[in-house]
Structure I
Amino acid sequence: MNARRYRAVRAVRHPRPRNRPPLTTGPGHHPSYMNLADNNIAYRHPDLYDALTQDSTAAATCQHLINHYGTAPAGSVLDLGCGTARDLAALANSHHCVGVDLQPALIRHAQQRYPALDLRAGDVRTVRLNDTFDTITCLGNALAYLHHNDDIRAAFQTFAAHAHPGSLLIIVTQIAPTVAATPARGRVDAAGLGADVTTEHSWNPRTQIATVHRTWQLDDGTTEHDLIERRILFPRELELYASLAGFTPLALFTNGQNHTGPLIGSTAHFAATYNSF
């Protein structure tokens, strides 16, 4: 089974931990986005999260884009939705890096693993660090968990708030649904966990939500049911949201070796530069 398919798994709802901060509600704040840690087997087990995404080439692709489009090849990087910060740690070899993630448990895990990194808990829609960066990244389909247009606009406003003229924005997100007529079955043995996994896909074109239902039959006899719901942002939508926030689109590609070729995958890299208004 391809481990890369398991990035940002979202599982069935579990009781909220007592030390979890209350949800922020009101206009533009949708609780569904706030429950990833409660509803995600991989997020509940950060070592599993890292193991399932260990073949990620995100950091190398980001560095290539920085070298090609950026104004500061060794400048500062802000990663919004940094998860366990593995990609950010790779970039920190040549950049001053700051990471932000919604889930305090992942930030704590990352701080223990990468104590030299500047890592903070925060919401991509509302966080303000009162600083600008040469490169802003939002990787791992983090943007896809914002299902509503106003939340997506808020995220792009956050990108702009941390940009200066010439700042490079790099987003990795789904631009097309994964459609499969029959369930996929595979095996996961990682981070001390063994399971037979069944995955099914569905697609709602009205809401542009692609849903993955995943069942984990664990070797200890227990079962986990995961639910992944991602908002698909089509290429022209990405360009529009970026342009409205003051960014000029530069590239959109699904093949890291061919930035101008046909879009043949469901997940894309999008790059844009900030011009302000």
Structure II
Amino acid sequence: MVYRGEELVALYPVFVYRHPLLTTSISGSYADQMMYLGPITPTARLMRNRKRESLGFELQNLFDAYLQETLHCRCIVVRRTPWSSADSRPWLRKGYDATPAHTYVFDLDRGSAVIFEGFHKEIRQNIRKLEKRGLDVDNGDIRDFAVIHRQLMERGRMGVQFSFFETLSHVLSPEQLQFLVLKDGGKTVGGVSLLNWQGRMHIWVGFPAVQGSYRANDLLMWRCIERAIEIGCSLVENMGADDEATLLFKKRFNPRLVPYMTYRWEAPAFRFGRSAARFLREVRG
């Protein structure tokens, strides 16, 4: 956390991993089901452009000094939220490499009818069939999510223990962390967790492949969008537009592609060691 007097200027959530030979820090970890975490600058949006740019450089100096000099990190990876500043200069000038990443967004001000008509024709037809068949999407809780989590674990799509999500369910309010459960004949066959923050609904962990010939997750996706509209959100984010395993499913709903950046810094010795190891692997075949 960065303060100016008693005012909170910025918050940088980071995970620090210590090893006898190396200390690394990561903000936003795919392994932990978190694409990005920040940074958060509460007052930046109220500043004039020149002051906001100056703040970016000032914070970058403080960020690097703390991680590199105080914590002795030799590798730093930061995934910037798509909703933060797009200015890459403070990172590039400090020697970071920048790599683009992507997420999907539905702009809800277009209205539900326009969004629905933007879906692929097969998606629209399937949703109507599923509704007539009587498939249901209900509000769920952490106990329902335990079923979804187990399904994802069994299929190798989840590396985070259930206790992590259980703890979050106690920390966040029911409005901030929601669960939708897909039921067929009263039996839970799928579902998803939703994060609601500052008027944005983020489709998070869930959508296990539903057994059977019907594509029930089409209906679940539509219900996520309807839920966000119902509670007054301005957009829905469907995370992970770079995930090749789910890309075909996600893009058939006609979302808007939004880029964000991943920044990576490595100490010279660490960078050399990693390059040498890669070279040796290639030589050995």
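Derivation of every value follows stated rules applied to the coordinates shown; laboratory data play no part. Computed from a predicted model, the values in this text were never measured in an experiment. Cβ atoms are built from the backbone, for glycine too; each structure is taken alone.
As an exercise: mean count of other Cβ atoms within 10 Å over residues 137-144, calculated from one structure in I, II, equals 24.4. Which structure is it?
This figure was derived from I.
Given a computed value of 21.2 for Kirkwood radius over Cα pairs in Å, which structure among I, II does it belong to?
Only one of I, II returns 21.2 for Kirkwood radius over Cα pairs in Å, namely II.
If we compute relative contact order in percent (Cα under 8 Å, 6 or more apart) for structures I, II, which one ends up with the highest value?
II
Among I, II, considering only distance in nm of label points 7 Å out along Cα→Cβ at positions 49 and 105, which has the greatest calculated value?
II
Where does the value -6500 come from, among I, II, when helix-only ellipticity at 222 nm (-39500 (n - 2.57) for each DSSP H run of 4 or more, over all residues; to 500) is the thing being computed?
I
When distance in nm of label points 7 Å out along Cα→Cβ at positions 97 and 145 is calculated, the result is 1.9; to which of the structures I, II does this value belong?
I
Looking just at distance in nm of label points 7 Å out along Cα→Cβ at positions 81 and 209, which of the labels I, II belongs to the structure with the highest value?
For this comparison of distance in nm of label points 7 Å out along Cα→Cβ at positions 81 and 209, the top structure is II.
As an exercise: volume of the Cα convex hull per residue in Å³, for residues 57-160 alone, calculated from one structure in I, II, equals 95. Which structure is it?
Structure of origin is I.
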